[in-house]
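Chemist: Listed after this line are the structures, all set down as structure tokens.
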Structure P
Amino acid sequence: MRYLVDDMLHGFRSTPVAAQWLGLLGLIPFGATVVAGLIPALQLHSVALQALLAYGAVILSFLGGIRWGLAIVKAGHADLFSPLLISVLPSLLGWIALLVSGSTGLLLLAFGFSALLLADLRLPMAPDWYGALRLPLSVGAIAALLMGVLF
């Protein structure tokens, strides 16, 4: 376990600074919507839930777009179908989560982030640091989505 943590910390440290900062800043809307939804005095529960769902769907779709971009740059023409198919699934799942809304939508998004994280940790086309960046960002997003179920 210690070696895994050491590898992840080393990988995160080798991540370009711009990716670190922009990735971490991307967690702010997740945290802000959770805080807004959990403070009863603000009475923003429904707005916070919708904002969390929408942001989660957008970011999940963005992650699928990263896979699309990596596939078209690195895969040969004959090898494109599977990577491109996998890359559109996050957008479809995000869309379905928006349609079903509420706790079910948040749980679908949490599932999507979890599944995509597992797939992306073994993504051969990505830079070496990509998985190390994705892990804390995805854990933060998943935690926020699951906390949103409490709204």
Structure Q
Amino acid sequence: MATTSTAFADSAALPGTQTLVSKHDFSTLVSRVEAAVAQQKMGLVATASASAGAAGRGIKIPGNTVLMVFRNDYAVRMLQANVPAGIEAPIRLYVTENTDGTANLTYRAPSAVFAPYPSDKLHDMAAELDPIFERIARDAVGN
């Protein structure tokens, strides 16, 4: 089963950061995250991958992909509550390849992402999103 850590080895992680260790290889974990996002009825807004970009240039680096996840109804609520908070969406899920061939999934809880912004409505929305992102991570990493 997956283990969860709230900080990286270098202690540079921000509050609310969760890193789940999986037994899956990198590409499998990316696919599982995409499936879990769909299962939770969230939207995969975009992806970015330095390793895919490097591969296109003939350079091999460990796999990494950022999957950006949100949904329009939450975006509307977020912006109604606090326009400056819009810079935080979509929420990012980061898949990284380990030297042993497995991969990790790291994300920040929405409540931590939106905590700096003064709005009870925004904080309520973020609290709704926390269990959704927990399920996405758990389902993606699960055995």
Structure R
Amino acid sequence: MIWLIAEDEADILNLLTMVITVWGYTPLAFESGQKAWDWLDTVESGAYTGPLPDFALMDIRMPGKKGNEVSRRIRSVNSLKHIPVALMTAFSLDEADRLEMQTADGVDAIISKPLPGFDDLHIILKNVIQEKQSAKSE
């Protein structure tokens, strides 16, 4: 299983990449929302021929494109529109902002930073994936 990761804080990106690898997944890491957006351009144009991610975990506030903007773009790409998307944020969001990201941007979950411990984070993310897969099969 391949996980797309987009996070502008290098330490967090490196840590997530390492942990995801330990969990047995393959990270596809981007250091900004803009880099993830540019990669989506290659997917849509057919220039990218590698394996596609099964899940996306992104920071919300990044240089260039924000995580929710990348999520909305993922939802517009036929080969990716079905994947679960979780966003991370260190900022407090009110319920209206959360709802907007979930409905307009196709976000499946929003996780607050600081992130929970790795075991708890793994459980949370596996649940997000399972819920999306269950909803898709209904």
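Chemist: Out of P, Q, R, choose the structure whose coordinates give helix-only ellipticity at 222 nm (-39500 (n - 2.57) for each DSSP H run of 4 or more, over all residues; to 500) equal to -15000 when calculated.
Modeler: Details: P: -26500; Q: -12500; R: -15000.
Source structure for this number: R.
Chemist: P, Q, R: which one has Rg and Dmax of the Cα atoms in Å, for residues 80-119 alone, as calculated, at 10.8, 35?
Modeler: For Rg and Dmax of the Cα atoms in Å, for residues 80-119 alone, the value 10.8, 35 is produced by structure P.
Chemist: Among the shown structures P, Q, R, from which was the value 16.0 of mean count of other Cβ atoms within 10 Å over residues 16-23 calculated?
Modeler: Of the structures listed, the value fits R.
Chemist: Taking distance in nm of label points 7 Å out along Cα→Cβ at positions 112 and 128 from the coordinates of each of P, Q, R, which one would give 3.2?
Modeler: Working: P: 3.2; Q: 2.3; R: 1.6.
So the calculation was done on P.
Chemist: Work out Cα Rg over 2.2 N^0.38 Å, for residues 48-95 alone for each of structures P, Q, R, then name the structure with the largest result.
Modeler: Numbers: P: 1.32; Q: 1.58; R: 1.24.
Between P, Q, R, the highest calculated value is found for Q.
Read the figures in this text as sums done on the coordinates, not as results from a lab. All values derive from a computational prediction rather than experimental measurement. Cβ atoms are built from the backbone, for glycine too; each structure is taken alone.
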